[in-house]
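Below you'll find the structures, each written out as structure tokens.
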Structure 1
Amino acid sequence: MRELHGHDTSRTARAAFPRGLTQPEGGFRFGSDALLLAAFAATLPGTRAADLGTGCGAAGLGWLLAAPDPAGTVLGLDKDPAMAAAAGQNAAALGLADRFTAGCVDVRAIREADQPGPESCDLILCNPPYRDPASGRRPAGQARDAARFEVDGSLPDFAAAAAYLLVNKGTFACIHLAERLTHVTAALAACRLEIKRILPISPRAGVPARQVLLAASKNGGQGLVLEPPLLLYQGTGRDTRLTGAALAFCPFLACNPAPGEAAK
């Protein structure tokens with residue numbers, strides 16, 4: 001009877017996802033970028049995934065819920081013990097503890113970590129810090145600062161870790177700022193991660209893309225698909241709402257329809 005109750009609880013938690021996720025007090029709060037990354041990664045090949053800088057696990061857990069293959073597993077890695085613990089708690093609450101394992105690992109020391117080993121993953125999810133420390137207003141609190149700015153691990157560090165973990169031709173999925181696309185391209189190329197798909201994310205029609213979702217292949221050949229932009233919102237003022245395309249791409253966005261609320 002207790003097992004049945006637990007199943008009902010996890011089923012309710014899955015239906016509400018991402019509402020209800022445990023997040024450490026004072027830590028970085030996940031946003032729509034993690035949810036978009038999860039939905040994007042669900043369209044990519046791979047069943048053995050790692051979520052680098054997992055935070056509370058939103059991207060990795062979202063991928064498990066959205067991916068069509070029920071055999072998928074995720075290792076969520078974060079250097080903050082409180083975040084890794086929260087990710088493990090969230091996996092348990094969703095009934096995914098057998099498919100999601102949280103670990104406390106700094107990606108810059110991935111080669112010294114007991115796990116995971118080299119070439120142990122066929123898919124990497126990554127929602128790294130977006131901004132150069134010399135640009136933008138810095139938030140209060142060390143955890144939030146490190147989540148937004150490259151002060152404690154940069155994209156080249158995440159790319160190097162991904163290249164170490166991925167099997168040959170494995171896939172790296174990432175979300176980043178459109179304005180830093182040249183920086184992203186250079187960082188991935190230096191680690192033999194060849195970009196194969198770019199999906200621009202625009203707030204609305206007629207507005208330049210602010211973010212990009214991209215997929216890169218380890219040791220992949222040339223050949224890039226630049227996809228039509230995904231428009232997130234339509235309408236203005238109090239009539240602003242998510243577009244049908246945005247909801248079809250990432251149903252998780254329905255939890256937070258207010259524009260701009262989750263931007264880093």
Structure 2
Amino acid sequence: MRLITGIAGVGCCLALVSGCSGGQPETFTFTADLPPDFAYKAIAEYMPAKGETCNVPGGRNTAVGYNLKWREGYLPNSEIAMYRTVSGCPLVISRINLDIKASYWTHRGDIGGDSAMVIVRDDLEEQYKGTFNEAGESTFFGHCQWLFRTSGAQRRIVKILDCKTANARGETERDHPVAGYSLDQLKGKTVKMKISLAAEEKPGWGDTWVEVPGGWKRCMGKSFEDQDAFCFGNRSDFSTFKMPDGRICTIYPGCTE
């Protein structure tokens with residue numbers, strides 16, 4: 001199910017903002033239930049409210065960021081203002097662009113990421129609107145999987161995070177995790193993104209690893225220097241590779257056969 005395609009680049013503003021009603025913002029909470037070593041970054045985007053003809057010069061300060069420094073201090077709960085006024089123009093929340101982050105080793109670059117989104121539109125068809133329970137909480141689901149590959153002269157293992165939308169039973173679809181709501185659904189409510197993680201990893205792309213008892217072996221390719229190293233039907237010539245912790249191994253993920 002795809003509600004919207006594409007994510008535009010936006011600027012971010014972390015200043016305190018006021019709402020439309022007596023200086024007190026009308027808000028809702030976004031939160032996430034994530035696997036260990038996961039976090040999210042969020043950009044809440046705003047657009048002129050319905051019926052407004054004003055605009056913000058250059059579109060500046062029409063977005064607010066949350067958990068942008070997720071490595072230093074991550075907070076799962078983000079209080080999202082439904083309305084803002086920027087350069088005298090009344091704005092309303094239109095979507096939250098989400099960046100799911102996950103660490104697979106201790107080095108700063110050993111992270112993977114994928115995207116998700118919350119859409120806020122009054123013209124959503126009922127079948128695409130999220131629903132809330134009696135406690136005022138709505139949950140949408142995603143399922144992520146690590147994809148492994150080798151990189152560089154030493155064939156070091158690096159990982160790619162692949163996340164898809166899912167239902168409550170864990171059945172996945174092709175698109176990234178996404179949820180949709182109308183504005184009048186959100187005041188004082190909580191929207192939760194719940195992400196599960198596959199127990200097993202898969203190769204990043206086909207015909208580069210061969211599955212064997214106990215794991216996967218890396219095809220040699222033309223030589224150890226061959227960065228693509230496709231198997232091309234050769235299921236007997238394999239190479240070593242380097243784990244993120246520095247071990248030289250012959251089978252993934254167990255290292256030794």
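If you rank structures 1, 2 by Kirkwood radius over Cα pairs in Å, for residues 192-231 alone, which sits at the top with the largest value?
2
A value of 0 was derived for helix-only ellipticity at 222 nm (-39500 (n - 2.57) for each DSSP H run of 4 or more, over all residues; to 500); which structure in 1, 2 was it taken from?
2
By the measure Rg/Rh (Cα atoms, Kirkwood Rh), for residues 32-183 alone, tell me the structure among 1, 2 with the highest figure.
Largest calculated value belongs to 2.
Among 1, 2, considering only percent of Cα pairs over 23 Å apart, which has the greatest calculated value?
Largest one: structure 2.
The numbers here are math on the coordinates, done by the rules we state, and not lab data. Owing to the predicted nature of the structure, the values given are computational and were not obtained by experimental measurement.
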